[in-house]
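Taken together, the values in this text are just the output of simple stated rules run on the coordinates, not laboratory data. These numbers were taken from a predicted model, which means no experiment stands behind them. Cβ atoms are built from the backbone, for glycine too; each structure is taken alone.
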Structure I
Amino acid sequence: MEIETTRFGKIKIEEDKIIFFTSGILGFPEAKRYVLIPHREDSPFLWLQAVDVPELAFVVINPELFFPDYRPEIPEEARKELHIKSNDELGFLTIVTIPKENPADITVNLLGPIAVNIPRKLAKQVVLDARRYPLKEPLRPHLSRFNKSGEENPAQAEAEF
């Protein structure tokens, strides 16, 4: 299948790689189908590109790569909506914000992760407890663990989805 995007132009995607959002991403309820596109082979960053809205794409990460203890409990209603029967089926993506005026102030939204039923390719953005998870967690201090030698290749994270 071929899709048109404003960021990447026309790209070919495999239909079985499409992730369906049951409710859309907060603020973008109309876009329900997305695909993950690696930023670069050696990068922990991915693009979550809307299939049906060419100009809509989010930078995301697998939060476990940066925050190994990040294991949020999602509400039971969301588990049902995503048909999650076991935690083995559940993965998370988090949206990254890179300010134009100062990219070094890069943050990640740990408060509103995207919960994904990996085998079914179903997703939903959930809002967690604000007392426990920040909306804007600085990411820069965690970037140093990824080096160019390939010892840890975070680009493999998208393979799970």
Structure II
Amino acid sequence: MYGKAYELGRLLSDSGFNVFTGGGPGVMEAVNKGAFEGKSKSIGVNIELPHEQIPNPYLDESLTFRYFFTRKVMLVKYASACIFLPGGYGTNDELFEVLTLLQTNKMQSIPVILCGLSFWQPLMVWLEDMVKKDYVKHKNMDLIDMVESNEEVMRVVKEKLCL
């Protein structure tokens, strides 16, 4: 996963996109490293935690927030697209925040891309079940693109942003 995340950061950076992540270790670090070694800025939007998460070393700029809600605002405020790689609670919190903001027209329309079919497919099945039970409108499923490869991520970004 680290290599794929690094490659995605590099592809985005070399395509002229500044890359924002949570600024931490693991997949976030890999994306930042790819962006840092590319042509655009690599930015970390970190959070103060009881057990401090140290910003990774591949950041041109690092911002630290006390509260998750303010951090999420900064992650999406200038976003042209939101790309989600496999992750845990924080990743899903950010995903559903973005989907809620889009669904309620509280932010500009941007692509939301889930990368990694085997990881995200169970979530999509769960969301489809929510549609069947009328908890989610079917049209809101169109807010999400699910892909497998970095090349597909770039294709969706370019198509949706008309680049």
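The table below gives the values:
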| item | result |
| --- | --- |
| Origin of the value 12.7, 35, where Rg and Dmax of the Cα atoms in Å, for residues 32-103 alone was derived from one of I, II | II |
| Structure (I, II) behind the derived value 3.1 of distance in nm of label points 7 Å out along Cα→Cβ at positions 24 and 64 | I |
| Read-out mean count of other Cβ atoms within 10 Å over residues 56-63, computed value 17.2, structure in I, II | II |
| Rg and Dmax of the Cα atoms in Å from the coordinates reads 15.3, 43; which among I, II | I |
| Read-out helix-only ellipticity at 222 nm (-39500 (n - 2.57) for each DSSP H run of 4 or more, over all residues; to 500), computed value -1000, structure in I, II | I |
| Identity of the structure behind 0.95 (criterion: FRET efficiency 1/(1 + (r/R0)^6) of positions 16 and 88 (r between Cβ atoms, R0 = 30 Å, to 0.05), calculated), options I, II | I |
| Among I, II, structure where relative contact order in percent (Cα under 8 Å, 6 or more apart) as derived comes to 17 | II |
